[in-house]
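J.: Quick heads-up: structures coming right below.
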Structure P
Amino acid sequence: MKQFLKIAISAGMACTCMPGFAAVDLILHNAKVYTAEPGQPLQQAVAVAGENIVAVGSDQAVLRLKAAGTQVIDLGGKVLMPGMLDAHSHAIKGGLQLALADLAGEQVTLDELERRLRQWRDNGKAVRGEFLVVGGVPGAYWNDIPALQQRFNQGEWATQPLLLAANDMHTGWANQALLRRAGIDAGSISALPAEARNTIGQQADGTPNGFLADASYYPVTDLLPALSHATLMRAGRLALEHYKQLGVTGWMDPLANELPGADVHNDSLGVLPVYKDLSARGELNAHVAALLMADARARPADLDQLDQVRRQFLGVHNLTLPGIKVFADGVAEAPAQTAAMLEPYSNSGQRGELLLDPQHFGELVSAADARGWLVHVHAIGDRAVREALDGIAQARRDRHSGIPHSITHVQMVNPREYARFRQLDVIAAMQLYWASADQANLELVKPYVNAMAFLHTFPARSLLKHGATLAGASDWPITTPDPWKAIYQAISRKGPNGVLNADEAIDRQVMFQAYTLNAARAMRLEQQIGSLKVGKQADMIVLDRDVFAVDAETLRDTQVLQTWFAGRQIYAR
């Protein structure tokens, strides 16, 4: 494209616009236009030619660009802003949540759970070959394992292998029929290394009680038959439909080489063929930045095999492959407690499970950085965050690439690390919907971790004060993909049991930036999307309320009236 004009002035009103564009196809005006460009005040109108924005400014200046065939839409003073971007979403799994047996984090009585299980068995939603599977199960059920044993190890379930898969994607509960099928018993447990034994729930006599976490959970899920491509395509379509209704026009998929319900191997294509097929059919109306999972203890040479997978999907429209994802640890909630902590959990004396190798992780990050790949690290415990930063620090010492590496979840952070995010140019991709005074935080984490560590849980404001860049993320389907509910939580930090460290609350403007331009940078797409700027793709949403003026409670329920992608309306309420 030709160089942008600096500023065109019409009747004293500014309009940033582009010369040499074709006739304007669309003008949206009489709006409160939030551009997400730093320091830019609200504008009034946007003009689009083809897929791109060609002017942003006052009504008077932009309307002068109207031509004979221009569609002109008066928004009646409503808010127009960039499409929202989700910096960490397992979208295909989210679609599966909508299609298959799933509690979606809802805790119901065991009577109701059993009723739904029968219904899902009969209509096929829970059936995976010889197994029954229910996803999205809240971890609070693990507080009463004996009740699950009594309910689902006898009667009609005695010989039916059953898996209750937690919405954290790290834990689950298997009934005795499934444990037998997986070969998990007292003998097999006793033969395991101590670290692995700690991931399996056991009764006093050493027999398994069905609880599984991380290292013991994934081999059980590997037993499940793979979902068909047709099922995954349906899930992809459901995810796209759901996201466009929420005004989300792009996301980073952190495990794109994982096939839901199966292990990840270096040569696994995962859900990448789903995105490719959706794109080929013209249905991928969203930007997907797909990451390939690398083993936490991988060495630089292992990246060659991932690159062979990556190369098969280069050039797919609306699909990019900007880098890799690595797990540094697991989850903090009891009884799993696999998040890597600096101080031990009070009930076990253990410090969780650090998955990466501190001696060599920096070599992996630097090797990825040298290839031009970003590294996105799952880190929940304060030790995992520290080790992740240490690894990124090696890449920064080796070269100044400018690649925006990121750490996601960032649940507990030692204050010594706050300033390092800015110093190392590391984005904190935070799921601030989790910043709630709820059972998960107050009953499953707080009693067992060091008091100072819990004080610095989801430290959004502290990171911001030290210059960190925050990107909005959901981790769907672990929790809701609705950005507005996450924005509300970041502002209020309220929950059913009060407020979770009110000093860490941040304001809505920060979150608007987190879900637009900052998330675009986390995806390495900030030159193409993330703000309403001349030359960028016209991804825009129209809202039903003034999100700059309404109170936080009202903001939480914001609805999207229109979603535009590449200059075309793809959703209208």
Structure Q
Amino acid sequence: MTDNKWTFPELEYVRPDVDAVKEKIAALTEKVRRAESFDVILAVLKEKEELAGGLYSTFTIAMVRHTIDTSDEFYEKENAFLNQAAPTLAPYEIAFSDALLESPYKKDIEEKYGKQYFTDIELRKKAFCEENIPLQQEEALLCDEYQKIIASCEINYDGKKLNLYGIQKYFESTDPVIRAEAWKKYSEFYEKNERRFEEIWDALIKNRNAQGRNLGYENYLPLGYMNQGRTDYGPEEVESFRKQVEEYLVPVCSKLYEAQAKRLGSSIMMAYDEKMVFPDGNAEPAGDDDFMMGKAREMYHEMSPETGEFIDFMMDHQLLDLKNKPKKASTGYMTALPDLKAPFVFSCFNHTIFDMQVLSHELGHAFAGYEAMRHQPIMEYYEESTDIAEIHSMSMEQFAYPYAEKFFGDQAEKYRFQHLQEALTFVPFGTAVDEFQHICYSKPGLTPKERTYEWHKLEQKYMPWRHYENDPFMERGGYWYHKIHIFLYPMYYINYCLTTMGAMEFKKKAAEDHENAWKDYLNLCQVGGSRSYLETLAFANVSNPFKEGTVEKACSYAAEILLKQCAEIG
């Protein structure tokens, strides 16, 4: 379906003939090797892109429909089939890449598409070996099992059957008893599944470390960085960033939570109270799911011509699935249908400020994808590296602040305060997630309980304000089990922390000069993956987060706003 009237639910899914795809890639590889002109190379690259775009979109359709309803047996089987098939394509992709690297027209390709084209190819080649294919297939099965356990959650509370998104609504009840009860229910779900989660995590560590060793590394960490597309920084730079967070941001967040506990009439910050920012109740959306969607359309039309065009495209083609429902995967993401130049956004509304974050964060990802697909000449540049991607989303959250009244009415100021506080207080947690993964992969001999205790120690380091009550499971470190990225997206999570720095910079720039801030943001979105991480930051006038003092420089403006408001609130 290629006309402009298509919608995502109407798109046809046909299981791809993987063997035929392999044959086509092999044939295109031979064409590259026999090419006698650059025009032939360009024609082959176009044909390869059409093949890859259609295949990517097929994978997307199956994955999305599987996460919309994890009980749908057809798409569960199709998603499993594709997860097993994908790694078997890698040798053919590497052979095609090798032919390009060896081509006498390599310089012509680089001249036309830039040096990042071959930088990415060489990175993928470096991260590949055939011995890892069965390991990647096993890894996909383990990840899918974890996700199915999470999606199967049914918590009986308040006369309802709630999933993990649904129960979190009660973390923001004005009644502290309800908050504590809901937290306990949430905790009990993870404790009940702890043994299997331990087994899955242990198997994933062994699996991923084996993949790293097959490439000649001591463990998974170098491969994890390569899989995230990181070409101009490594663990040492990330460690220096974590140190900045510990030294500057942890004390700031401690002050914010100290003020919050005081507002709630307590001398300590209970874990189940962290979401309860205001004693008389947090901001809530002023309407239901459809109301929020309608206001999102208004906001993006008022924000800029580009975002207005984008939101119409998303809604007209039904590329948003945001309402919560049973058996829906408890996650949120943006993906794409590259052959249609179409982003897709998935999440689960729960009638808290989270809904507004979905409409700005995930749609920030989608807007960047929409722009890159219309400004970059090749599909390889439609997606930016993962560490850049989160700047798009988190900065869009900040650009949405002036429109908060649309969604929250007279509670808009509450929303802005809570959201900005959570933007900062998230970073120590996200930094702990990253350090936890470094510990687990570099110390594979730790027992499951020892790993969980490492999380307990990281909470003391990065979240010293956090207290648990009558919850020994959480007290010994059980909170980490809920973070889906640890299981499914290894080494990704630090991206949220690094890019918070960019988002806070955009916040300050927008307050000082909105026109130029938006211009830089558009440049950031439109450049796609055509530059490296540090090159993209420089292109969009965003600071390098690894440089000493950058965390304080980026976050001090927001910190000053919040601490001043804390003093005024009392």
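Derivation of every value follows stated rules applied to the coordinates shown; laboratory data play no part. Given the structure is predicted, the values throughout are model-derived calculations rather than measurements. Cβ atoms are built from the backbone, for glycine too; each structure is taken alone.
J.: If distance in nm of label points 7 Å out along Cα→Cβ at positions 315 and 355 is calculated from each of P, Q, which structure is the one that comes out at 3.3?
T.: Among P, Q, the structure yielding 3.3 for distance in nm of label points 7 Å out along Cα→Cβ at positions 315 and 355 is P.
J.: Quick one: helix-only ellipticity at 222 nm (-39500 (n - 2.57) for each DSSP H run of 4 or more, over all residues; to 500) came out at -21000 when computed from one of P, Q, so which one is it?
T.: The correct label is Q.
J.: Supply the structure label, taken from P, Q, corresponding to Rg and Dmax of the Cα atoms in Å with the calculated value 24.2, 84.
T.: P
J.: If you rank structures P, Q by distance in nm of label points 7 Å out along Cα→Cβ at positions 299 and 475, which sits at the top with the largest value?
T.: The maximum falls on structure Q.
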